[in-house]
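In what follows, structures are represented as structure tokens.
Each reported figure results from applying straightforward, stated rules to the coordinates on display, with no laboratory input. Predicted, not measured: the structure shown is a model, and the values here were computed from it. Cβ atoms are built from the backbone, for glycine too; each structure is taken alone.
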Structure I
Amino acid sequence: MTFPAVAPGTGPRDVRMSRRLVLILSVTCAVAVGNLYFPQAIAPLIAAGLDVPAEDATLVVTATQLGYTAGMVLLVPLGDRLRHRSLLVVLLSLTGLALLGAGCAPALAPLVAASALVGLTTVAAQIIGPLAAGLVAPERRGAVLGTLLSGSTGGMLLARTFSGTLGEWLGWRAPYLVASVAAFALAAVLVFAVPATTPAASAARRPYAAFLAEPLRLLRTEPELRRSCLYQACVFGGFSATWTGLALLLTGPVYGLGAQAIGLLALVGGLTMGWTPFAGRLVDRHGPDPVNRASLLGVLLSAAVLALGGLGGTAGLAALAVGTLLLDVSMQSGMLANTSRMYALRPDARSRLNTAYMACAYTGGTVGSWLGVRAHAAFGWTAVCILVALLTTVALARHLTARRGGPGLL
């Protein structure tokens, strides 16, 4: 099936955003995001297979994450400058080659280099979000984005299980080779599945260097983008602080559990895969602001529930399970509200808006992890929960200012 090329934000949209295409794009998001996480589970196998210290093997994970950060800055904005179909096919093909190189790497150094290239090119999920926002009618945008977010969540959760199990059976190279085949297969499918889009002429003509500076300019000129960025940076900062502190709590004297307990608790977040499409429909029906308000209140409530986890025992574990599930649901609902608001600002600049948004979110997450470790070391688990509540209160205060119609500081 072929489609006429249209500029972003124009022309018939829902006709071209079929359930089949949503499913294909969701699977693509899952595979692309999974490439970031599956090396975490096989780092010990890599260390044993290449006969290197375990600490050195973790460089593979670090290189993948650094490459992804670079890809967010250098490649994601090109979604506004190039045809989405061509860009996605090229990126997935390059990811497949990088994964193949990693799976065939004879030593740690080439494996780390190949892992950096995997991270750099596996940014398809960040291209697909703006693409989908332009193909679907505004009244269905939240639901479609929610389905794509479910795919990304599934990729994040299942990738570790997939790679760990396959690596134990067939060795650490097997997950890389299977992921390479998946990337090549999706590249071939997207050649025929993704409708042709035409970038705005103004974006296509801009020099690459100037184009990359656009996310910063958009942060300066778009107050609603800054508001969405603040919400997500605060909430993701609290989310990262929680999971950093949880690792210390569960393996510490209160529970004395192993790393497996952290993985099992993380699987609770898999329940959010069924929630996010519903949350997206709530955004479509009521708008992003009410969903933001509910999500921020949900994060505050989760901080209170999580604090009970410091008591230890079965009741404490139950509180941690309920609290992390509530935190995941609230964070992802807020993310859908933020992206829906953001994509409505500039149909011709959605990829650049997404770059600015994700950069702020990841910065918030990094700062949250750093603060979470120090809060736990200084004052214990309760301090981590207080930190989550304080970060959320900052976002909630800005939200209440926006509802009153005040300009606020951001």
Structure II
Amino acid sequence: MSHAPELAPTLAVIGGGQLARMMAQPAIALGLPLRLLAEAEGVSAAQVIVDHTVGDYRDLDTLRAVTDGCAVVTFDHEHVPTDHLHALEEAGVAVRPGPGALVHAQDKGVMRSRLTALGIPCPRHALVSELSEVEAFGFPAVLKTTRGGYDGKGVWVVRSAADCADAFETAAASGVRLLAEELVDFRRELSALVARSPSGQAAAYPVVASTQKDGICLEVIAPAPDLSPELSAQAQQIALTIAKELEVTGVLAVELFETTDGRVLVNELAMRPHNTGHWSQDGAVTSQFENHLRAVMDLPLGSPATRAKWTVMVNILGGDVAAGRLYDGFPHAMARDPFLRVHLYGKEWRPGRKVGHVNAYGDDLDDCLERARHAAAWFRGDLGNESE
């Protein structure tokens, strides 16, 4: 494998999904060489990052080989074993975010314990090992695997003892513990995203509102409409506090519940660029992807300020009926809306799979919502081929 002449420190990225893919464009602008560990040939990021290796992120020798000669390593996902991250640090590689921070995004039990100790508002919760402990905790509840869950996987809403069987079977098969949480009565879901550098500089993006279905993000509105300045400031402060106290380097997304009684509670953490920050590619002065790169390389952070009054992001999800080439959706979408921004991931179409997203921005929220939803539906094939 040949490498380009070193004009800047090389950044290793573990994981070949769309988040790594979308780091490539700002890396080009920054003149920052990327080296990728991809899980398979032809995956999303491997299509655009020339310097890539196919291998297993769970294999330490593979991680050592990919990061050899790299100044820093960062991640497209949070699943690299913690012990391997410590081993890379001991070998002199700057791991960002570090294993001491990343474990809070890897293990929900560790996360809940630490955030509670910091006084961060969280749902009522308890680690459970058997059904009687769930019954003592009380129904209805949410059961989550402490490790490995994402996009709604590893999460069960349980309203009786009979509902708990799948959760305990899954936990037993995977060797992980279960976390029981109260079923929060919430108005909507919010996300507070920040970037933090090793030197301690931090930048906070506007708090956004997200709409989820079956654990998958459908759309994001930036900034969150009708959010009080007090709750907005509180959500941003929560994210900044978590980033500082956990010594996060890079982007941190804090997913929150806005409760019906006017509070915010932390739901999940992600220590990487996040779906709820995709709007920033076109709606912010500095995208979450560029600020993640700046942060992990300890460069001064860019402004997270918005470029427009509203930005709406809508995911393009694979539908039940196979579509044609996503590329074929461009003529209609571009002709109908010259201001629309479309981001495709180079992924094969599968029902429910994120294969791209669209961003629409402007001064009228309803107009932005209509434009983004229409475009996403067109790419999905939901609108057929009828003319406007």
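For relative contact order in percent (Cα under 8 Å, 6 or more apart), the calculated result is 13, so let me know which of I, II that is.
Numbers: I: 24; II: 13.
Derived from the structure labelled II.
Could you tell me which structure in I, II was used to calculate distance in nm of label points 7 Å out along Cα→Cβ at positions 50 and 114 as 1.0? Let's see the in-between values first.
Values: I: 1.0; II: 3.8.
Answer by label: I.
Which structure, out of I, II, was mean count of other Cβ atoms within 10 Å over residues 106-113 calculated from, if the result is 20.2? Could you put the intermediate results ahead of the total?
Working: I: 15.2; II: 20.2.
It traces back to II.
Which structure, out of I, II, was helix-only ellipticity at 222 nm (-39500 (n - 2.57) for each DSSP H run of 4 or more, over all residues; to 500) derived from, given a value of -9000?
Values: I: -27000; II: -9000.
So the calculation was done on II.
Starting from the value 18.1: which structure in I, II was mean count of other Cβ atoms within 10 Å over residues 282-289 calculated from?
Values: I: 18.1; II: 22.9.
Computed on structure I.
When FRET efficiency 1/(1 + (r/R0)^6) of positions 194 and 242 (r between Cβ atoms, R0 = 25 Å, to 0.05) is calculated for each of the structures I, II, which structure yields the highest value? Can you show the working numbers first?
Working: I: 0.10; II: 1.00.
Going through I, II one by one, FRET efficiency 1/(1 + (r/R0)^6) of positions 194 and 242 (r between Cβ atoms, R0 = 25 Å, to 0.05) is largest in II.
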